[in-house]
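Undergrad: Before anything else, here is the set of structures, which you'll find just below.
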Structure I
Amino acid sequence: MAITLTEAAADRVKAFLDNRGKGVGLRLGVRTSGCSGMAYVIEFVDDIEDSDAVFEEHGVKLIVDPKSMVYLDGTELDFKRDGLNEGFEFNNPNVKDSCGCGESFTV
């Protein structure tokens, strides 16, 4: 089981953590939401739980809870800029379908 992130995503996470002034990494998760069933959750982490899976790449820790790991295994987190739009992009090989707006997905 593994989660990876690109160098662009790592640079962005580092900048967010530096601006925040604290935090050990970024938590990736999923929750039930949207028209396709599940949505991604991203939040800063100050404390790592014993049950969390921790992946480190480009100097950034990605933390995933056991329930979300089933849906995120093999995912690459990227950061993209396109004109005035920018944001994190999940390249998840487990996704079978997603909604038209791109906010939710099905596995």
Structure II
Amino acid sequence: MENIIYNELIIRGFSVDVGVVYSNEKNASGSYSKVAREIDFIASKGGRKVYIQSAFALPDEEKTMQELRPFSLTGDSFPKIIVRKDIRKRWYDDNGVLNVGLMEFLLDEAIV
């Protein structure tokens, strides 16, 4: 699915990079360490930038938090999108992240 999204972004004329953001998290010994979190795609075109995560499904809260955490660490207000295979209708969550189905993402160029 990530390859499909990547190829679609390239076809639409975006420059695509992988993003890494860092957070300080408490480890098992109780001390804090820096942990890298990946953003699947940072799509740029002109002055626009969009963060995109690819998730086949988000069946539980743990998986949802895993996908959303990197977005909260960016420190900016560029649009954030999760492309999912398990939904048909797009919607925004409480944090302003667009959840959109894979087919709708591929067919509607206005999403990005």
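Undergrad: Comparing relative contact order in percent (Cα under 8 Å, 6 or more apart) across structures I, II, which is largest?
TA: By relative contact order in percent (Cα under 8 Å, 6 or more apart), the leading structure of I, II is I.
Undergrad: Here distance in nm of label points 7 Å out along Cα→Cβ at positions 4 and 84 was calculated and came to 3.5; which of the structures I, II was it taken from?
TA: I
Undergrad: Given 48, 32, 25 as the derived value for Cα extents along the principal axes in Å, which of the supplied structures I, II does it correspond to?
TA: Structure II accounts for this read-out.
Undergrad: With distance in nm of label points 7 Å out along Cα→Cβ at positions 44 and 68 as the yardstick, tell me which of I, II scores highest.
TA: II
Undergrad: Compare mean count of other Cβ atoms within 10 Å over residues 20-27 across structures I, II and report the one with the greatest value.
TA: When mean count of other Cβ atoms within 10 Å over residues 20-27 is computed for each of I, II, structure I gives the biggest number.
Any read-out appearing in this document is the output of simple, stated calculations on the displayed coordinates, not a laboratory observation. Predicted model only: the values in this text are computed from it and were never measured. Cβ atoms are built from the backbone, for glycine too; each structure is taken alone.
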